[in-house]
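These are the structures in question, set out in turn.
Any read-out appearing in this document is the output of simple, stated calculations on the displayed coordinates, not a laboratory observation. For clarity, every value in this text was computed on a predicted model and none was experimentally measured. Cβ atoms are built from the backbone, for glycine too; each structure is taken alone.
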Structure 1
Amino acid sequence: MEKKLKQTKSNCIKVVLFGPESTGKSTLAKQLADHYDTVFVPEYSRIYAEAQLLQNKLLSKDDVLPIAQGQMQLENKWTPKANTVLICDTDLLETKVYSEAYYGICHPDLEKYAIENFYDLYFLTYIDIPWVADHLRDKPHERETMFKAFENALKTYNKPYILLKGTMAERFELAVNQIDELIKNKK
């Protein structure tokens with residue numbers, strides 16, 4: 001199991017879009033990947049949940065580890081295809097936060113790798129853009145609580161992060177400035 005949650009080593013800069021549902025993470029991940037002419041790692045939990053819904057199944061705590069393993073499989077698959085920077089639409093720490101929010105627990109292996117896997121920077125997306133309903137999102141009235149859970153996870157594990165607020169254009173500009181700085185400092 002541990003091998004399935006371990007991150008592949010890489011010299012590229014890895015950034016994570018991190019935060020509650022419906023805060024623009026996927027949109028921004030695609031925009032950043034296009035801007036840097038690189039790849040982005042999609043959110044596996046969405047892919048997995050949609051497949052479950054097609055079979056009329058609801059997610060349970062038993063789905064958390066397969067989701068985490070699928071996320072790392074996608075990240076490890078896309079990492080060698082990245083140029084200077086890899087954009088991740090989520091990571092295991094996000095899966096950990098959701099596991100605790102929905103089921104009150106986190107598998108020890110997931111917690112271990114959520115903490116150990118390395119990213120150069122997290123972009124914590126704030127809840128100041130309108131919540132958009134879809135067939136998977138289900139916490140429109142818990143945005144503040146969820147935001148605090150994500151922020152607390154970053155603080156608890158001393159992860160480097162920047163808060164993204166404002167319009168999507170403002171978020172994009174701030175993210176690009178931060179990534180450009182990481183690229184400049186890496187040279």
Structure 2
Amino acid sequence: MKMKHALVIGGTGMLAPVSLWLLDQGYRVSVIGRNPNRLERLKEKSSHSDLTPISVDYRNIGELEKRIALSIQKNGMFDLIVAWVRTDAEKALKNTIQLNTVPGHTWELIHILGSGRNLAETKKKLPIPDDCIYRQVQLGFKIEGNQSRWLTNEEISSGVIDGIHNSDAVNIVGMVGPSEKRPLA
């Protein structure tokens with residue numbers, strides 16, 4: 001049986017536990033990160049040899065496409081893409097989707113978005129192919145007493161893993177409103 005292949009974009013910081021969890025679930029995992037030291041630390045935390053670190057700034061589209069193509073060549077098409085992509089680099093996600101789209105290949109995209117993003121508008125801007133199961137995980141905040149705070153990396157990763165597990169089109173981690181309750185820093 002073919003081993004499933006996952007790509008985690010931004011998988012060395014707040015999504016590092018997701019990258020490691022996917023390895024434990026039996027995936028080959030390719031991880032995109034800008035910081036080679038963080039990629040190396042992630043590799044050291046893993047007892048698996050199925051981790052492919054991809055050191056690239058995803059805003060460099062030419063280099064990103066080249067590295068993704070090499071990962072696909074080595075490990076096969078992505079069965080799952082978990083993407084945390086900044087709003088100033090949305091072309092990176094569009095190009096990644098196109099590189100992973102071939103007739104007859106069904107796959108999943110878990111798109112992670114910040115609390116202020118309009119989910120419907122974001123989805124409309126992406127070239128989601130018919131063979132892609134597209135789901136969104138929106139990251140919010142928590143209110144404790146009279147104060148609000150952003151989610152911890154552990155809460156984020158746990159919420160993303162929940163989003164991978166269930167089949168809901170949208171998963172909210174924490175709360176996203178009311179907007180005046182959002183933490184300032």
helix-only ellipticity at 222 nm (-39500 (n - 2.57) for each DSSP H run of 4 or more, over all residues; to 500) computed as -10000: which structure among 1, 2? 2
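If you rank structures 1, 2 by relative contact order in percent (Cα under 8 Å, 6 or more apart), which sits at the top with the largest value? Intermediate values should be presented prior to the final figure.
On the way: 1: 33; 2: 19.
Max of relative contact order in percent (Cα under 8 Å, 6 or more apart): 1.
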Using mean count of other Cβ atoms within 10 Å over residues 42-49, single out the structure from 1, 2 with the greatest value. 1
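Comparing mean projected area of the Cα convex hull in nm², for residues 58-129 alone across 1, 2, which structure shows the greatest value?
Greatest value across 1, 2: structure 1.
Any idea which of 1, 2 comes out highest on distance in nm of label points 7 Å out along Cα→Cβ at positions 34 and 162?
Numbers: 1: 2.0; 2: 2.9.
Largest one: structure 2.
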